[in-house]
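What follows is a group of structures, each given as structure tokens.
Each value in this text was obtained by applying a stated rule to the coordinates, not by laboratory testing. Keep in mind it's a predicted model, so treat the numbers as computed, not measured. Cβ atoms are built from the backbone, for glycine too; each structure is taken alone.
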Structure P
Amino acid sequence: MITDLATELLTELFGPGVVELDRLRPQCRLREDLGADSLDLVELQFMLEERDIAAPDEAFTVAMSVGDFDRLITASRSAA
């Protein structure tokens, strides 16, 4: 299951159609499956930083999945 915050941020970035179309699954890759480009990944990183969630550059890779993004949020919240 994907956390509410991950769903909220991804919906804000990609639009509500992504969630409505049931495309937001942990195994979905941000680039290949959801159509993210490098600027989208940077935007996600900024969105996390605005919420005081640690978002190291190396975490935002080409192969990042929705599950990876969700784990990044969960791990950062646990460490806080």
Structure Q
Amino acid sequence: MKLIEPLRREVLGPLKQVSVAAHFATMPAAEMKLIAPQSTGSTNADGTIAWLLSPAQIQSLNKRLNTSTNVDWISAPRVLTLEE
């Protein structure tokens, strides 16, 4: 491995760091209607809603979520990985 990695780096270049974060929260349905992004989300059978948001949409949503007293944060896992 010590011999292969320098060669791989020379041929392919340095690895790129990729960071992924997910935030999970619960809130009453009425609060969700006030806070939720206006873009269409994807809903599964149990009512979980997910969106793909731009950085500006994420900032706006975070501001609304953090100022609400009815939002309970469950988890915010992060994954950091490398890609070629």
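With helix-only ellipticity at 222 nm (-39500 (n - 2.57) for each DSSP H run of 4 or more, over all residues; to 500) derived from the coordinates and found to be -10000, which of P, Q does the value describe?
Q
Can you rank P, Q by Rg/Rh (Cα atoms, Kirkwood Rh) and just name the one with the largest value? Kindly include the intermediate steps, with their values, before the conclusion.
On the way: P: 0.92; Q: 1.19.
Result for Rg/Rh (Cα atoms, Kirkwood Rh) over P, Q: largest is Q.
36 is what came out when relative contact order in percent (Cα under 8 Å, 6 or more apart) was calculated for one structure; which of P, Q is it? This value belongs to structure P.
Where does the value 5.8 come from, among P, Q, when distance in nm of label points 7 Å out along Cα→Cβ at positions 4 and 28 is the thing being computed? Structure Q accounts for this read-out.
Name the one structure among P, Q that mean count of other Cβ atoms within 10 Å over residues 44-51 of 8.9 was derived from.
On the way: P: 15.6; Q: 8.9.
Derived from Q, not from the others.
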